Structure I
Amino acid sequence: MTATLGAREARLREEIAARLSPRRASHCEGVAALAEALCRRFGEAPEAGRIAGLGHDIARELDGEDLRLLAASDGRPCDEDEIGEPVLLHGRAGAVLLGRIGITDPAVLEAVRDHITGRPGMGTLSCIVYVADYLEPGRRFLDESARLSALRGSLAEMVRFTVRDVMAYLGSRGKRVAGVSRAVEEWAEQGAGGR
């Protein structure tokens with residue numbers, strides 16, 4: 001790892017400690033470890049997986065107005081789902097925050113932006129962080145045998161498992177499923193992630 005990346009990771013860890021509760025910071029560590037391992041398995045840069053995993057939820061505990069303001073600074077309009085559920089903006093807002101502390105790798109920023117709902121056509125690192133966020137060992141809502149079974153599959157199978165399980169969970173709670181999640185499900189059915 002370069003000295004610059006090491007300094008940026010140290011700064012990221014400081015930001016996480018300042019911005020997130022210990023529980024959420026622990027989740028970020030779990031996602032980072034799993035994303036790093038999956039990057040090794042699927043031929044991506046492990047450091048990129050670790051940084052994206054660490055930073056994926058950096059904006060998660062901001063209120064709706066702060067999320068809207070930060071996300072708007074990326075130059076993209078908010079869609080209907082993001083307006084209705086501002087928490088869906090925390091990936092976009094997080095990517096902005098990471099850029100402000102000097103993390104500029106486009107694949108890392110894309111992975112942070114995409115981790116909430118996924119996105120059809122997302123790159124390998126985005127797929128990895130998307131599934132690592134859901135499948136990390138600290139997630140108590142997921143049956144351990146289902147989690148381990150999903151992790152034995154291909155990256156495409158992990159994406160399919162994740163999007164289907166998230167949609168089933170939201171449906172069982174009577175919550176609205178973001179339109180992009182439905183598009184990710186269709187994309188996943190066609191072999192998302194490819195590995």
Structure II
Amino acid sequence: MIRSAELQAFYDATRHALAASNAGYAARALADRIFTALEDPADQASFPPQQLPVCQYLGPALNLARGQGGPIEALADALCGVAPRLIWARRPFAHDVDPAFQAGHANAVVVGEDGLEIRHDIWIGISLLAPQTHYPDHRHPPEEIYSVLSPGEWKQNDGPWHSPGIGEVVHNPPNIIHGMRSKSMPLLAVWYLWTG
């Protein structure tokens with residue numbers, strides 16, 4: 001299998017950004033598992049790209065990331081390399097929750113069943129929130145990491161909201177209730193799920 005240069009650059013940049021963060025042992029172990037699996041390319045897909053109105057905030061969020069320099073700037077640049085091919089979509093069942101959330105968020109899958117690389121062991125994607133948008137609390141069995149590319153707040157279970165900071169990592173153990181929200185600026189994060 002041959003992987004596109006843009007996709008490989010995105011993987012390399014995400015790996016370097018995670019390595020440069022203050023991620024704890026559990027998050028680093030998950031990242032190692034994910035990136036070891038990615039050493040073997042899978043089938044590549046080509047779907048018609050799709051954007052949503054909220055994607056107007058992608059450029060400003062990427063500029064916030066670029067302002068950090070170093071690995072986060074490199075990740076923002078690599079994300080720009082794959083962005084023209086992405087399918088941005090709303091979270092399933094978004095119409096059942098707050099209309100502001102429905103209009104103010106988008107997700108794109110880079111790796112996974114509907115991604116640019118078709119895999120069943122890993123999902124990597126991107127979440128984008130317009131300013132003043134709350135991504136509702138949810139849970140899922142796969143363990144998850146977020147790489148934070150712009151300001152935002154996260155919480156787990158009944159814990160307090162916290163701002164990890166651009167370039168840092170949020171680690172969600174399996175089945176933990178978690179949510180995120182943007183404040184005055186758009187929130188942009190890359191997420192990684194191990195489903196193998």
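Upon calculation of distance in nm of label points 7 Å out along Cα→Cβ at positions 35 and 147 from the atomic coordinates, which of the structures I, II produces 0.8?
II
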Please state which of the structures I, II yields 1.7 when distance in nm of label points 7 Å out along Cα→Cβ at positions 107 and 139 is computed from it. II
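Suppose you compute distance in nm of label points 7 Å out along Cα→Cβ at positions 59 and 187 for every structure in I, II: which one lands on 1.9?
Values: I: 1.9; II: 2.4.
Only structure I yields this read-out.
The value 24 for relative contact order in percent (Cα under 8 Å, 6 or more apart) was derived from one model only; which of I, II is it?
II
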Determine which structure produced the value -9000 for helix-only ellipticity at 222 nm (-39500 (n - 2.57) for each DSSP H run of 4 or more, over all residues; to 500), calculated from the coordinates; the candidates are I, II. II
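Taken together, the values in this text are just the output of simple stated rules run on the coordinates, not laboratory data. Keep in mind the model is a prediction, meaning the values are calculated, not measured. Cβ atoms are built from the backbone, for glycine too; each structure is taken alone.
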